[in-house]
Structure I
């Protein structure tokens, strides 16, 4: 059985996950689009002019890309960037 402290930790983790979900969704969309085209980060870097290390940081959640950067990535992947308020 989960203790009071355990329930508190689980609730905090759930809240963190919910808050980070939009970021996770962006990361997943980029990785999925890249890998579905069998592109390496290096190849995507060459298509976008974005440093490979920066693409790695973005895919690992260690970067906060601008809209312009997301547009460059989308264009290089043959995609359209769509942002919604739901």
Structure II
């Protein structure tokens, strides 16, 4: 499950819930894709993923899980770039 920010108000066809602008919803990636596909005829752009704000320690833990050497990283942006590269493969 991931969190998504609502950019445009919409009603969920499955739950009948009305999602208001700037609210945050927790759904699977597959459900998010379904929502965007269903609302594409109305212009799309109804939701966007919320990026988690990770601390340097969180970034180090994720880099360790990927087996990435981060000893040359000096600032948070360096750790974030390394993690992004590791996730891309």
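Figure out for me which of the structures I, II the number 36, 12, 8 belongs to, where semi-axes √(5λ) of the Cα gyration tensor in Å, for residues 30-77 alone was derived from the coordinates. Don't skip to the answer; put the middle values down first.
Values: I: 14, 12, 10; II: 36, 12, 8.
Among I, II, the structure yielding 36, 12, 8 for semi-axes √(5λ) of the Cα gyration tensor in Å, for residues 30-77 alone is II.
Which structure, out of I, II, was helix-only ellipticity at 222 nm (-39500 (n - 2.57) for each DSSP H run of 4 or more, over all residues; to 500) calculated from, if the result is -22500? Don't skip to the answer; put the middle values down first.
Values: I: -22500; II: -12000.
Answer by label: I.
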When distance in nm of label points 7 Å out along Cα→Cβ at positions 6 and 62 is calculated for each of the structures I, II, which structure yields the highest value?
I
Of the structures I, II, the one that 49, 23, 21 was derived from, the read-out being Cα extents along the principal axes in Å
II
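Each reported figure results from applying straightforward, stated rules to the coordinates on display, with no laboratory input. This is a predicted model, so every value here is computed, not measured. Cβ atoms are built from the backbone, for glycine too; each structure is taken alone.
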